[in-house]
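> Some structures to go through are shown next.
Each value in this text was obtained by applying a stated rule to the coordinates, not by laboratory testing. Since the model is a prediction, treat every value here as computed from it, not as a measurement. Cβ atoms are built from the backbone, for glycine too; each structure is taken alone.
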Structure 1
Amino acid sequence: MNLSTEASDSALIVRVNEERIDAAVAIQFKDRMRELTGGGSGPVILDLSQVSFVDSSGLGAIVAVMKFLAPARQLELAALTPNVGKVFHLTRMDSVFPIHASAPEPLGDAGNAY
């Protein structure tokens, strides 16, 4: 699972550099998110701008990450593509997650690709 992290002024930004979060990568996604977000503080913003497909397993993995982070940290979503936004709307998960139209800008060139 290709994820990268960047720091903004108030949050950790995790960018999903994949087109799909589905059954084939759901467990790997959860494990990588735990590695990247464990032990920190402040909100985590999941940038889904490159993701064009999320199935029920992918949605479940995102919810599992939200539960892993709570209550110390909040998982927020950003830059949902139309298809992914539709999944969150139809499942009413758009009322569970804070959703931003775009991800915040990172601080400098501090990104780390994984």
Structure 2
Amino acid sequence: MFDKLKFSLLLAFHIVFKISTKKKGMSSLELSQEFELRQKTCWEFKWKIQQAMASSRQKPLTGEVHVDEFLIGQYEEGKQGRSRDSNKRLVVIALEIIDSVSVGRAYAQVIDHA
């Protein structure tokens, strides 16, 4: 996915972050305007990202799998622990363990209740 890029690797990670964190994604036009790249370049890179993300859904996790839930969100002044408000999301993650020393694939999903 990152081979033969026409822009910096750091910029590529920023684009991947933007696409994966926005609720409805980003169009190639929005990406080209924000990152000052050609629209076709953004469209091609976005297509590569979508292909990489889609292919992972086709293979179930195998072997030893660790599952846990956690909260994602900003630090809240004056609140400790796992306090929830509208800015935090509860997420479940499943990690595939390979040879008890490394992590294979990982899936995460926002959930309503732990």
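> Ranked by relative contact order in percent (Cα under 8 Å, 6 or more apart), which of 1, 2 sits at the highest value?
Top value of relative contact order in percent (Cα under 8 Å, 6 or more apart) goes to structure 1.
> While we're looking at this one, here's another question. Say we calculate distance in nm of label points 7 Å out along Cα→Cβ at positions 19 and 99 for every structure; which of 1, 2 gives the highest result?
Once distance in nm of label points 7 Å out along Cα→Cβ at positions 19 and 99 is worked out for each structure, 2 has the highest.
> Given 64 as the derived value for percent of Cα pairs over 18 Å apart, which of the supplied structures 1, 2 does it correspond to?
Answer for the origin of the read-out: 2.
> Let me ask something else. Tell me which structure, out of 1, 2, gives 0.15 once FRET efficiency 1/(1 + (r/R0)^6) of positions 3 and 67 (r between Cβ atoms, R0 = 25 Å, to 0.05) is calculated.
2
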